[in-house]
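Read-outs: derived from the displayed coordinates by stated rules, not from any lab. These numbers come from a predicted model, not from an experiment. Cβ atoms are built from the backbone, for glycine too; each structure is taken alone.
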Structure P
Amino acid sequence: MAMIRTFLLSLCLLATCITCLLAQTEIAEQIKNDRDNQLKELNEKLKSNEELVNRLTEKIAATDSKTANDKEKINDLEKLQLALDNRLKIIEEAPKTKINLNGQLAFTELLSIQRDIQPVELFLTSQAFFDQLGDVSKIQSYKAFSTWKTEFDKWYSKEGQSDAMMGVLMQSISLISNASAAVPLYGTMVNTAISSVTSLVSTLGKKEKELYEKSPEMLRVLTVASQFEQQKAIIDHEWKLINKELEQLQKENAALLDEQIQYFGIDRSRYQRRYLKATLDSEREAFKNECRKAIADKIAKLDLNPETRGRWLGQIETYMYKVQSLRLRFGQLTMRMQGNIDQYENLITAYSDSSKFPAEFTSRISGLNSPLNNLKNKFYTSFNPAKYVEDSAVMYIERQ
């Protein structure tokens, strides 16, 4: 159950981030469009400026110094100097525009990852799957095991208590069949139980017909359930590793968000009230637009101050690439999660053949198909890991 809770936490965190990313598509595209439009406008200004500089240069060069009107020539030279000054301003403005809007994009991406809303539908879907998955290895719930144990308990109370080895078997069986004792259904204890039951069967006489006849089927169920649980545990372990990395990403994300909120002078109480506690997407989008304006205003002030002019470019670039790194790592984790869902599917497929395994066991395995398909559908509806990584890799325009 601890593993299930851990996975659900991981899945909810992942789904939270991607759901928010999808909700943010509109404003992210708006920022990109604004960036492209402003850069296009700057390029057009630069092109017009270049044409003006060329015309003035050619006019001045073609002027005959003997016949030229000194006043007109001086006027043309002043125009040329003004055009050259404007050219420098335009050239300097392009990287500032890129970094300014890239910084807005980075912050809104960061808000998306931090959004604290649980996707209830996906949570319930995953919970249904893992509840049934955990039931497969509950050996005490199998009829083949429970009926055998009833006969074994009768035999043990009459004839087995004097045998030390049967005492070990009784203890092992009690532990692995006790639902409240969190004992994995594999390892030395299960192997001991299987070996001891095998030895017991070889010594039972005809008078213990019920116990004798029920033992083989119980052993089949116990063996395959143990083997299944052992292979499942390998996949479960990967979820724990994913969750550990997600927790680290969450800490880094929160720290980076706090740092940027302080740097851009965004009201933290409004962030808590207007974003984290918001119930409508429209409220969250409105707050993101507030943040865009706050970032633009902050950058304008920094650029006017001689002590900070130009220095903010490097700082915001640092924030940009930290956010990009978080998103890329997050995308890679979703890929690993997708791979693990596929591993569960492969495991279920491998153990669903009723001609190889007990029918009581395979019926439970077959019952996993529906909740697994629901989980896959919800996952693929919410996530597109490959696109997430790809988009993260190209989310910014370089300064130069």
Structure Q
Amino acid sequence: MRLIKNGQVLIDNQVEKKDILIDEGKIIQIDDSIVKDCEVIDAAGLTVIPGLVDVHVHFREPGHTEKETIHTGSLAAAHGGFTSVFAMPNVIPFPDDVDTIKDYQQLIEKESVVHTYPYACITLEEASKEVVDMKAIKDLGIRWFSDDGVGVATSEIMKEAMEKAKENDCMIVAHTEDMSYRRPGACVHDSEVVTSKGWLGIPSACESAQLIRDLEITKEVGNAYHACHISAKESVEALKEAKTSGLNVSAEVTVHHLLLEDKDVVGPNWKMNPPLRSHEDRMSLIEGLENGTLDCIANDHAPHTYEEKKRSMDKAPFGIVSLESAFALLYTEFVHRQKRWTLAQLVNWMSAAPAKRFGLENVGQIKEGYNADLVLVDLEHESLIDIDTFESMGKNTPFNGWSVNAQIKETIVDGKTVWKG
């Protein structure tokens, strides 16, 4: 039994001074003052928020442990205040059959310090040729299928996947990318502000065209569908229309697409897929999140080695690390500085909303009976993002040295402290 005392607690969209009593991994009592003979966590000067939920991370293991491991990735998640994460399936071997997934689940159980839910592939080896056995995989507790890293190439295969997903009450989680729009070596948004530097551009249609295709199939099939890392205003408009039509669709936006634009790109640590787009696109993403067109915030945490990211812009891999800086960056920009969002709004988009959409029970809010997945955060003092403090093996971030007004102090999963600053 543990007791969190003296903290300001985010409950029902309000911050109040409350004590929280935890037993057997659950919140069993919330009150103004609780007296109990047990271990006490003094949260004086700190704010207690529900553990954050990220539906899009890359932990690289198995297959690329030179970039990240499940253990280091989950520690990075805990450092950033994330207590539940969904790991994308572009690892080796691909989690696309029952035996491979059983081994993968055992590895996660052994190595992860947070709740890590693995995706299964939509197609075998993400090759867009044969849909996986969703029914057999669902029996292992996995209800989320993605070929993240690539788009499902043909309408026929995607329709078959959506039909199987509907039949088995599963969700298709799609990275939409039509490679016919992307030239070899393309690495930035197709706008003069970055292509004038000699880099090849990726047009917005590379994302939006396949998204529109998927939404049309979803309308026909009636399945649950979630779109990854939306970056373009055309995609926001397509999603808005789909939701207006009543489709069972949702979408995420990443931290970097909310904060950065094409004009900010200076090198490989600003290279991600989809790329940073225009100011107009970024404003559309922010407004789309605020009006409900976009549902949640994700990270697309993508660690790479120092040597890989030192390559030329066209040859360096796509992706940045972001788990350890996400909450601090967004709180600082949109809550502390702009006062555009409330703390409750931000936490909802990073916790309750993704938990609800992805079917996690008793997660995402601080309530009696809910899981004791909690984060103690300092919202009073300024600090700098410092890659030397990262738990992640990846240091590839454009945000190193940024000043922030939020710092995670302790992360609790199932009532146990898994990271403490």
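Below is a table of values for the structure above.
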read-out: Identity of the structure behind 20 (criterion: relative contact order in percent (Cα under 8 Å, 6 or more apart), calculated), options P, Q; value: Q
read-out: FRET efficiency 1/(1 + (r/R0)^6) of positions 86 and 310 (r between Cβ atoms, R0 = 35 Å, to 0.05) - highest-scoring structure of P, Q; value: P
read-out: At a computed 21.6 (Kirkwood radius over Cα pairs in Å), which of P, Q; value: Q
read-out: Among P, Q, structure where mean count of other Cβ atoms within 10 Å over residues 102-109 as derived comes to 26.1; value: P
read-out: helix-only ellipticity at 222 nm (-39500 (n - 2.57) for each DSSP H run of 4 or more, over all residues; to 500) from the coordinates reads -28000; which among P, Q; value: P
read-out: Structure from which 1.31 was derived, Rg/Rh (Cα atoms, Kirkwood Rh), for residues 94-253 alone, options P, Q; value: P
read-out: Value 0.00, calculated as FRET efficiency 1/(1 + (r/R0)^6) of positions 62 and 374 (r between Cβ atoms, R0 = 41 Å, to 0.05), assigned to which of P, Q; value: P
